[in-house]
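> Please find the structures below.
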Structure I
Amino acid sequence: MSHGVDGAATFTDDFERKRFLDYLREIVGAGNLLVHAFCLMINHFHLLCETPKSGLSRHMQRLLVKYTNLFNKRHHRRGHLWRARYKAVLVEDGDYFLHCSRYIHLNPVKAKICSRPEEYAWSSYRHYVEGAEDLKWVTTSRTLRSFQNQLDYATFVVEGIQQDLENPFEEAIGGVIFGSRAFANQLQPLVKKPYLTEDMPRIEGLDITCDPSVEEVEAAISQIFPRLTQCQRTRMLVYGLRRFTQMTGRDIAALAGRCPSMVTHVWQEMQIQLVKNIEFRMRMENVAQLLRK
């Protein structure tokens, strides 16, 4: 997923939406990407995709840069269109994968743009239920193999309208894995394989095997960051729990007395600090060392 800078619109008309999908289809056509679901909203987009040849970051960069150039030229503007780096989580196959598919296709309904997903033209849902000719490049087989037919999948999606669907980005373990704890633990050895890291965004900063208690995380942060204000301490605890435990974003938010989106925002801000601030990065490594003992 990627949002526009400061929440600004990234798609202003159907021409731009079509061109974005044209650029995406080119990447799919080259055999570099499988797209299982997509949805283009006003100021962001969602993709459920798979990289058979690795290289997610390269493909996303190509897509976003190419579209930004088109958008800037049309609107006589310069600079960034998208807010920082795209956000991505690894999704476990099975129920988690199907949940993401439904979540993406219900985005315009939840945003009250339409009352039913088939009414929205700029998602892959109509290909699932109508077999849209212009969306043949969208892969439906992995999703539909879990259902008797297209109607069963449509029923599954529509049933989600009345449910409080979990946001995969807020429920992801460590902010990067939407799946079971067993799945998260299986991924730990892959972190050491450099050729896979670009398809596992930020996972190298997640110590999955380190699962301390809330009290242990709080104590380690207090020891390494002794002069924090109460607000700073809360934010550091939120980040520490997201990074070092297997708590979900919703659980952390409930513990901190905040909304799940705040957990996501804190995670993103701290990731930027890890890159920009050497002292902060070294201190966080000290926290990690304390928790691994």
Structure II
Amino acid sequence: MIMRARFNLLASVVIAAQVTFAAVCILSTVCIDASLANAMEVLGHRGARASRPENTIPAFSFAIEHGVDTIELDVQVSKDGHLIVAHDLQVPTALCQRQDGRTLAEGTRFQDLALEVIRDLDCGSRKHQDFPMQQTVPKTSIPTLAEVFALVNSTPKAKHIRLQIEAKTVPRYANELHAPETISKAIGDLAQKYGLIDRIVIQSFDHRVVVAAKKILPSIRTAALLAPNFPDWLSVIKSTHADVLSPHLDWVTKEAVAAAHKIGTKVVPYTANTEADWEYLISCGVDGIITDDPKALLSFLRSRRLR
């Protein structure tokens, strides 16, 4: 009698779980088995720029605190050879000003500024017009990649955090410090110094960087970024040997994702910020999502039993 009662109790628990999961599937347009929880990688674009100033220590700290898997960030080289974390090739005057409040001249390029001058920029006082919920952090300066690595190593919650590092190289505007081989080696050397070489991915729209990184560090993981168009994904993978393909979200299809998976390449699109975007990408079978709002994406995934 006791054994039968235990069996009936177990059966009731299993049935209840199945009913609950079925209800979730009915309410959602995407139905994925709960055993896939945590399979969807969440990448905080420029940290978490929907919530904090982009590519800053506060943005990276916010992303870490809220449980992202990977921090996505942009790297270029200052005039005096330091790896700095900034997206635009020119100083974005809509977001950055001097620490004393003065505006820098339009068209000023980061690669023409020494680190000392870049340190004098306040990129935390001006809110991004596209993100009304973003909280400003006045007097926040542009960090070096070394400072981001130090943050990861010193933050207990970041012990498993990965970093997806975009090398900002554009052939027309690149100098010798931004040569694909030079910037790839500089990123790799710094990651080795901080013991993070196994936790970084080097990515770029300039696929010469992806190829160079693999030549310099054969074990490094790389990602080929794709512009908003639809090239032959398999040709890109074959020519770059990239581990990850990162297309614009509008150019993702279930068939293209399946073809990439068939040859062992992950697909991690950018930059998806709405529930409709996330539903669509999940239905296509992507491996991860790059988003400006990782906190909201994580909450969404939990509501779908995917975390």
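Every number in this text was worked out from the coordinates using simple rules, so none of it is lab data. If you're wondering where the values come from, they're calculated on a predicted model, not measured in any experiment. Cβ atoms are built from the backbone, for glycine too; each structure is taken alone.
> For mean count of other Cβ atoms within 10 Å over residues 94-101, which of the structures I, II scores highest? Working shown, then result.
On the way: I: 18.2; II: 14.4.
If we compare mean count of other Cβ atoms within 10 Å over residues 94-101 over I, II, the biggest value is for I.
> Which one of I, II has FRET efficiency 1/(1 + (r/R0)^6) of positions 70 and 166 (r between Cβ atoms, R0 = 35 Å, to 0.05), as calculated from the coordinates, equal to 1.00?
So the calculation was done on II.
> For which of the structures I, II does the calculation of distance in nm of label points 7 Å out along Cα→Cβ at positions 110 and 246 return 1.3?
II
> For mean count of other Cβ atoms within 10 Å over residues 174-181, which of I, II scores largest? Spell out each step's value before the answer.
Numbers: I: 22.0; II: 16.5.
Across I, II, mean count of other Cβ atoms within 10 Å over residues 174-181 peaks for I.
> Next question. Identify the structure, out of I, II, from whose coordinates helix-only ellipticity at 222 nm (-39500 (n - 2.57) for each DSSP H run of 4 or more, over all residues; to 500) was calculated to give -11000.
Answer by label: II.
> To continue, here is another question. With semi-axes √(5λ) of the Cα gyration tensor in Å derived from the coordinates and found to be 38, 23, 18, which of I, II does the value describe?
Going label by label, the one that fits is II.
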